[in-house]
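Following are the structures in question.
No lab work stands behind these numbers, since they all come straight from the coordinates. Quick caveat: nothing in here was measured; it's all calculated off a predicted structure. Cβ atoms are built from the backbone, for glycine too; each structure is taken alone.
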Structure I
Amino acid sequence: MNPQHQQRAYGLRFDWGVSGARAVAPDSDVAVVVDVLSFTTTLTVAADEGIDVLPYERYDETAVAYARESGAALAVRRSVAAAGQISLSPGTIRRASNPGRLVLPSPNGSTISFLLSSMAPICVGASLRNSRSAAEWIVREHGSRCTVAVLASGEKWPGGELRPAVEDLWGAGAVVAGLLGAGWAGEVSPEARMAADAWSAVSDDVGERLRECSSGRELTAMGYPDDVAVASELGTSESVPVLEGRVFRVRRGDTVSAFGPAHSER
């Protein structure tokens, strides 16, 4: 790997996908995963309900075994979710019984989180719902000079290659802006500054921008407009999901909280 691509001259970094995580996260103090549509949005909704979330790479028989071995429920695919079942759609968590522990596979944010569980000392899940709370927690708990790698998960093209997804750029930029607003004081990479600039350009109208971007239009066309609506709940969550081992648990302040704040009804 070209060492210049690792952004080691900077304390606040930004990159895309699994390869970006491998580049900029290994020597960071904190890695932040952003997958707005929909893994980290669903993760923050689960955190608000006090659910421990176990990321996993894929939906297959190994996920079934992993959930069973972990004493956790397994989220189902959106397309087959029946009433009362949890899927990657964040609203299904609000309508289902609380399972306590949940394996939540996805090909992007969950896969990156699963990878980071053995790579970064601290891994945080962030979406537009909790970007500010996550940023403030990082500065409060790890200091204004900690090294932070912010990862936009992106999506996949049909051939499996990374499709940079603008909603994840915005979410990552919201985290970068939140860190700077919370007093983070190190050197910011040009890549991270670009993400913050992208967020600044849409922050006053992010709900409309999410509905009109490619991923938002895709979900709406598939029959999941509520997924986009929940992702647009800017700043509504104080929960900070932090990966401990291979389990995201919610932190608020200095303690692991059994329950995050109650969600607001839409």
Structure II
Amino acid sequence: MANTEASKTPSLAEVHLELRNGMALITFDHEAARNAMTAQMYQSLKSICQDLAKNSSVRVAILRGAGGKSFVSGSDIAQFSTFQDGEDGIQYEEEIDGYLAPLAMLPIPTIAVIDGMAVGGGLAIASCCDFRISTPDARFGVPIAKTLGNCLSAANVAWLVAHLDVNIVKRMLLLAELVTAPELLQKGYLLATYPAEELEHEANQLAERLMKLAPITQKSTKQTLTRIMKNNLPDCSDLIRECYGSDDFKNGVAAFLAGKPPTWTGK
């Protein structure tokens, strides 16, 4: 369920919403796991975005991780231990696309405020936002070729390519590189970088600037771009099924949860 106010007590794994003077402040709160997203957190994000899309009093949304050390470090790996075959992977990737679509389609501008890491699902969430600001030491990537041995949906890959370019996406996915903020600032993926103590102020300043502009123009521009990027995506379910149904994926999950390096066999 979407929260209407920021919680005053620490949570185990939640997404908080605070409404303040036309701004929606969305916080990913799972500090014990560097704000890794559980299925319930993804569902909360989806519900929050669906509610915000109907709230004409909200003009901009700011998304940030709790604790000041990580934006979102990925998805909760424990959930993968129950997967039986490739069909579970198909369902999971469809669910991720469904969770993120309401964020990408929000009619209001969105700002991702990143300190620490935006990895895996965190990179996907940040890329669904219109603007990204970060600390200079922030890092970005999808190191699944090193960790789990799974893959991304066609929609997720296409979205990353549209925002980053294919060569950076290949480095993230094939080499499992974590790309630094200065490089992504130069590429235009980041709007700006600031010291950690200035991030909140700069995010608010950017939000105030956005709120002074024409909201229907912003909505039209955002949703036109989103529809263009999502148009004519190929069916890659065969590749997802093979990846999530592989022995490598099962071994990768088990090794990750055991804190051991995985051994890849290509089977």
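Out of I, II, which one gives 16.8, 50 for Rg and Dmax of the Cα atoms in Å as computed from the coordinates? Of the structures listed, the value fits I.
Out of I, II, choose the structure whose coordinates give helix-only ellipticity at 222 nm (-39500 (n - 2.57) for each DSSP H run of 4 or more, over all residues; to 500) equal to -13500 when calculated. It traces back to II. Which one of I, II has volume of the Cα convex hull per residue in Å³, for residues 13-108 alone, as calculated from the coordinates, equal to 116? Traced to structure I. When mean count of other Cβ atoms within 10 Å over residues 53-60 is calculated for each of the structures I, II, the largest result comes from I.
Of structures I, II, which gives 1.5 when distance in nm of label points 7 Å out along Cα→Cβ at positions 181 and 197 is computed from the coordinates? Computing distance in nm of label points 7 Å out along Cα→Cβ at positions 181 and 197 on every structure in I, II gives 1.5 only for II. Computing FRET efficiency 1/(1 + (r/R0)^6) of positions 141 and 205 (r between Cβ atoms, R0 = 30 Å, to 0.05) across structures I, II gives 0.40 for structure I.
Comparison across structures I, II (criterion: relative contact order in percent (Cα under 8 Å, 6 or more apart)) gives the highest value for I. The maximum of distance in nm of label points 7 Å out along Cα→Cβ at positions 157 and 189 over structures I, II, that is, the highest value, falls on I.
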